[in-house]
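Structures given as structure tokens follow.
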Structure I
Amino acid sequence: MRVSALIPKYPEPETYVGRTHYCPGCGHATLHKILGEVIDELGIRKKVILVEPVGCSVLALRYLKVDGIQGPHGRAPAIATAVKRLKPEKIVLTYQGDGDLAAIGTNEILHAANRGELFSVIFVNNAVYGMTGGQMAPTTLIGQKSTTTPTGRMIEYAGYPLRICELLNTLDAPVYLERVSLYDVEQIARARAALKKAITNQIEKKGFSLVEVLSNCPTNWKMTPEESWRFVKEEMTKIFPLGIFRDR
């Protein structure tokens, strides 16, 4: 008997297409899969409206079988606000990268969080502009190289990395803020639980929730997938510590 016949096939979520075009080792595919699992577990696939703006996140609707809206760069929170207010019975999610949410969209996410809008945010932080060629992002680490910082990010020219969870934690309205990662099986399980919590908060009408997911970008970091996940674990978590910042 072949060994493969002894190992049961890992079931794919109904909501997840099961294949992606992302670069080998990219965290987006893993995140799509566990998000699909959570949507299936909660039985909300026909209620979900996913808002994804410009960046690698824009391709999420290719791989998640839910209704969605593509938004202008940084404007996903504004769109999500309108959709949720017009269709309060829907489960509205934004799926945003750091080049989007933490740069051109900083104003949008701050005010949506400050108003306590009743949608859930999935914020992918890979410390770089992934889709457009690897430029420095607001979350790029000090000394980290990019196409626009070939000798490494310098404080005197670019300031410090922007910490979104810590920033939003100064506001009164958010009910749930957590930073997770995907660098090993344990962290993937924690990320899955955080996604479920953020969406459940919306179902229970508790308020604004955001899950920040530390991910990698092997191509633009010019690393192997293994090296990139090691960088997330050993370097990114020093600047962006994992954990729950707010849970009401």
Structure II
Amino acid sequence: MDLSNENIIHVKNKDLEYIQFRKLNELGIKHAYTLKSKDYNFKNTNQEIVNKSFKCICEKLNMNFNNLTRPIQTHTNVVESIKSPKVYEQLENVDGVITNVKDIPTATTNADCILYLIYDNKNKIIGSIHSGWRGTYQRIIENAVDLMIDKYNSKVEDIMIFICPSIRKCHFEVSRDVKDMFEEKFKFTGKLDEIIFDSKKEGKYYIDTVHLNNILLENKGIRKENIIDSLICSVCNSEIVSSYRVEGKDFISSTAIISL
């Protein structure tokens, strides 16, 4: 299987495969979103496997593993700006990292949730953001954009957003309580008919969290052409993309990693 499309390329190595965004490659930015492998897991109770996994992708991308900075994701809307590498334990209850410092790989992990890679080409700022449905509900992607503007003087027209493989509206089915929460929270967009859909199952609904975040980003002033989607559903492609909904408690996590 080859996941390559107009926005991404599928890089196939013997031991670990990953995708890269064509635009980030054109701009010379080291990055990747890893695909599923039986030998690598980027969020696991076995720290030896996690370290092995991150060392592997860092070596392939010529990144400094010793400076790897990744948060302890707990589905918050907290994005932290860093000026020096931080160890995992220093980023508790953080779900996104932004930096303008070279040689600091920033990484988040997923298995269905949305991972965003962010880049400001003018000011040379990068970020990796984790936005599950709770993070989307709490509008974490807007917090990331606000942080880039407030801390680094980014302008919205210079910010590029890259959407990694994640669960899409075809499979993100929720119960009425979650649907009602999203309806109330995001009715201000005037686009609920583009975000929430009835399921064939009674009391079930589909939510398009990717499109919802795109609406929020465009409302912030992010240019539509600067929101670049991998166009990959993790559930539809679960044989090669990590998916909690398919794999259950034994899911394998992937990482979205980026470095200046």
Origin of the value 26.4, where mean count of other Cβ atoms within 10 Å over residues 211-218 was derived from one of I, II: I
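Hey, helix-only ellipticity at 222 nm (-39500 (n - 2.57) for each DSSP H run of 4 or more, over all residues; to 500) derived from one of I, II reads -7500; which structure?
Working: I: -9500; II: -7500.
Of the structures listed, the value fits II.
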FRET efficiency 1/(1 + (r/R0)^6) of positions 11 and 179 (r between Cβ atoms, R0 = 25 Å, to 0.05) from the coordinates reads 0.10; which among I, II: II
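Taking relative contact order in percent (Cα under 8 Å, 6 or more apart) as the criterion, which structure among I, II has the greatest value? Walk me through the numbers on the way to the answer.
On the way: I: 18; II: 23.
Between I, II, the highest calculated value is found for II.
Given structures I, II, which gives the highest value for FRET efficiency 1/(1 + (r/R0)^6) of positions 43 and 147 (r between Cβ atoms, R0 = 30 Å, to 0.05)?
Working: I: 0.10; II: 0.80.
Largest one: structure II.
Here, each number is a calculation from the coordinates, and none is a lab measurement. Quick caveat, the model's predicted, so the values are computed rather than measured. Cβ atoms are built from the backbone, for glycine too; each structure is taken alone.
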